[in-house]
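Please find the structures below.
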Structure P
Amino acid sequence: MLVDTLLTVRHRSEALIAPLEPEDLMLQGMADASPPKWHLGHTTWFFDTFVLQPNAEAHQACNPLWSYQFNSYYEVVGARHPRPQRGLLSRPAIRDVLAWRQRVDEGLEGLLKSPTSEITGLVELGLHHEQQHQELLLMDLLDGFHRQPLEPAYNPDAELTIQVGPEQWLPCAGGLTEIGHAGEGFHFDNETPRHRVWLEPFELSSTLVSNAAYAAFIADGGYQRPELWMSEGWTVVNQQHWQAPRYWRGANEEFTLAGRRSRDPQAPVRHLSWFEADAYARWCGARLPSEAEWEHACGVHGDALQHAHRVLWQWTSSAYSPYPGFRPVAGAIGEYNGKFMSSQMVLRGSSWLTPMGHQRNSYRNFFPPASRWMASGLRLAR
């Protein structure tokens, strides 16, 4: 079963680059993004370094210089190539990266014939890690394509076509509740331990904020009114000259993975920073929900909380920090989530780019508050 999942996930990563030209594989539009070829190499390096090298005696480790290039942030493993310069890495060639992937896959298949529980856990973590990079690859590609005068389209079928419905306010009584992952099944370490939180009574919007609603914020001078913004956010607005969501084009269009398209007023607004989401909520006389409120409301209201998953990641008011009692695992794998628990804000839900199997109510995504290249939107609370 795990072997089948392994091959499915690994083949999907390679299928994602099928529509691309060779030149696209090195595209890095900004320091926060990575080229498609790097994503394929890094996810393979993860399996090579953490699964095969310690556990498969016959496995030949990758070239140390490849490890230097494809290590992301694992300090325990060693030095790494500067992230802003990943787009300069013309070698190894994509054919060599794909051959490496095949060799690693064969090694993993052999190891999974009689795996220990530790190996099974590492492979499962590696697969979920690769699925995270599949979503990142597409979001990074959108950033890179939007910077080009020719505005290339990745895939005409890659567009989000959801419309939001009429807004209703869903009441939650509050009180003592529990959040965090419970039960069996895969989860990341930052989703635990499950713990109790106290919530005051609140209401959560049944739906996401639409393009039309956000356009009203812009028309009312939202980007010119400092009283709506956090101080740091107002500084970023002026430094970066923000006037609208990241990929809006003119009055009625936006840039998408399907190319430049007409902007649907009833579609959920997307590619917003936390600063923009927070300013919009303040303009509305509302606020962003905490991550505990979001998770609790999902449990209380179920499907009445429309588009909780598979549409857009949703900003919360919660800073990304460890849950009470959180302890990272020993070794390099402990760097996976714990080392980023500062200067970031939590998003909940999932997006239309998120691979299946990552739609957990306890899932904690996180980004810096000024980031807005991700598939991010917002839902209001009060």
Structure Q
Amino acid sequence: MKNLVMLLSILVILAACQKDNYIPKDIVLPSNLQVTLDINSATVDVTAHADSANFYIFTFYENGDSTMIKSNAGVATHTYSTSGEYSVKTVAYTTSEHFITETDVFEINLNLGGTGAPTSGPTSPMSYNGYTLVWQDEFNGNTLSADWVHETGNGNWGWGNNELEYYTKDSVSIHNSLVITAQRVPEDSGMQCYYGPAQWKSGKIHTARKIGFKYGRLEIRAKMPSGVGTWPALWLLGANLLDGVPWPLCGEVDILENTGAHPFQVQGTIHGDGYSGENGLTKIIQSPTALSSDFHTYSINWTPDYIEWFFDELCYNRINRQDVESDGKPWPFDQEFYLIMNLAIGGWFAGEVDEKLEKAELHVKSIKYYSVNGIGSLILH
């Protein structure tokens, strides 16, 4: 009997060992994994193919951090902010438990002094190779053109963000550039916000129901304000918001957001259904100088298949439609969008306002819109 128990124990152990390495007969492991890297300045495009693979996961490693991208099609893109030697791990899966892997090492050389961003921006040309200037505003006169609309008030709960400012028409002016001025106001100003008498007033303008954009390249040359608690934004909203489609289903593209608490930070983001607010798809790089110290050019290159973000001449982010949709999320960026520029104060994103801050200014020198190889439409209303 004792020998029988020992025999049974051995059989159980053998069965357990066999189970750990067991591959069902109907599952074929991936094989012949081939990975191709296409490096263009700071951006790395990775394409992978393996026989019998059903999906892929790419992990980009950068200075102790990692970015993971899942793709059924076997493609992924990542943009680096500094020069250096990096690696990407590609894993081809038949199932989540059956896979093969490859790691590739490569070098990024931006020739930008190791910061990932130049210190000052170029003047936008009238055209690039394959680009045609469609519309521009250089704010040369004394008043805004008919393409712009003033937004006023404090919105619903500080525009949904607990912002402190009350937007007024007289906070927007033109003095060799567009100037949006935020400043403290006395308690008896007569402006009411969700929290009581307004503490600040500022400016916000947009092009809704005047002009709209669909694809193409938008360039905004601007100088950010300084002061902890400021929140300047250059951004786009889907025009179907005006027809009742709620945010974030309408889509949002943040060409540039910055806060006074992070004066060197350049951030570009998209928001949509399933990736909004804190979960927006975003990228941040650091400028070697404060964004309030000089004018820089903030741009997007928007196509049917992807959106790229530029800080001066540096492409620092690219989000592919295929990657978003392969994750089961919609891509609402195939429609008209309108442009918004504003200077918010406080709120969830900007945080507490410096009690010594009395005034801040956002300067916009020019905006230029190009079609790219014939793709890009200016919609007039």
Structure R
Amino acid sequence: MLTKNIGYKNFLQKSKVNTIKKDLDLLVKKSILSQSLKTTYKYSYKKKLISKFKNIFNIRIIGMGGSILGAEAIYNFLKHKVKKRLFFVDNLDGDFDKFNDKKKYLNLIISKSGNTLETICNSNILIKKKDRNIFITENKNSYLRNLANQLKSEIVDHNNFIGGRYSVLSEVGMLPAELMGLNEKKFKQFNILIKNKNFISNLVNNVGSTINLIKQGKFTSIILNYDNRSESLFKWYQQLLAESLGKKSKGILPLISTMPKDNHSLMQFYLAGKKKNFFTFFYAFDKKHAKLNSAKVFESHRYLKNKNISKIIYSQKLATEKVFLRKKIPFRSFEIFNRNEQTLGELFCFFMLETILLGRALKVNPFDQPSVELIKKETKKILI
């Protein structure tokens, strides 16, 4: 068990964890980033901002990467608790026809730098006079800060010590969560988790096992996701891991596999192809799932009678784990018992701490992304 909300089985790998434990202690005590994870963190917005826009039903979030992926993960994981309609604009795909309506939107435009090209373009096209707008960006001169002032919009400061991909438990993720009607306090589990010996032990051993796998030449981390409402969570995790660790010819390539669908496409390779991968199984127990009509089930398949879809998917997950064990394919496993803010907050903390500790162990800076900046500069040169 990781917590009461999350079942967890670690990789079957021996690992040395003394240095990792010291790094974690240092991170908890001295890292400025950890401040945003704590319950004592002071948001740069007031609660009255939430009530000001509580009657707007359609919310459109515009951003890229870490500025939007966390909010999208929150919405999709907890959609059953959200009574508003949200749209996420996170690419330059030109599909703006769906917004050609007369509805009034609350636009939440998020960019740490305030100069993100795609966010500037999407904001330019989508923001209409009848809309209301909130901008989250650093308190410095930038395109989006100037646009917010021109439109006389609400501005929420993005703290400069928090990188986009680590910002989900700051204003960047918690303001959208509150606008969705969720309880931001329940996401903030860091203070409890760092006192949870089981959580710490699993986290540290997980990092040690992952480093051992990398030393064995395995650098592709494949998430076998059996919960379609967690796909956005793993897109957030994908960016977190790849952008934080992919430096100095090192790192981990995280890939997402949709299960059980990929049993019929990629699984053959996972089981019998190149052995450069390690895996994460992820399953969430949900109470509401369609049940098979037993009267329509042929006798040849009577084992399907009285079964619901959740039971069938879980059986496929357990069966796949058994085959992986038999073939000695390394994997870890998460099982979600409660789908709520607390659980998601625990997952956010686990994955962020894991990534930072892996960065320390690999001797790379997990907080920058210098190679991505090169593409931004070259794009600007071409456009000029």
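Readers should treat all values here as calculations from the given coordinates under stated rules, not as data from a laboratory. Keep in mind that what you see is a predicted model, and the values were worked out from it rather than measured. Cβ atoms are built from the backbone, for glycine too; each structure is taken alone.
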* Structure fact -> Note: helix-only ellipticity at 222 nm (-39500 (n - 2.57) for each DSSP H run of 4 or more, over all residues; to 500) at -12500, derived from one of structures P, Q, R, originates from structure R
* Structure (P, Q, R) behind the derived value 25.6, 103 of Rg and Dmax of the Cα atoms in Å -> Q
* When you work out distance in nm of label points 7 Å out along Cα→Cβ at positions 85 and 109 for each of the structures P, Q, R, which one comes out largest? -> P
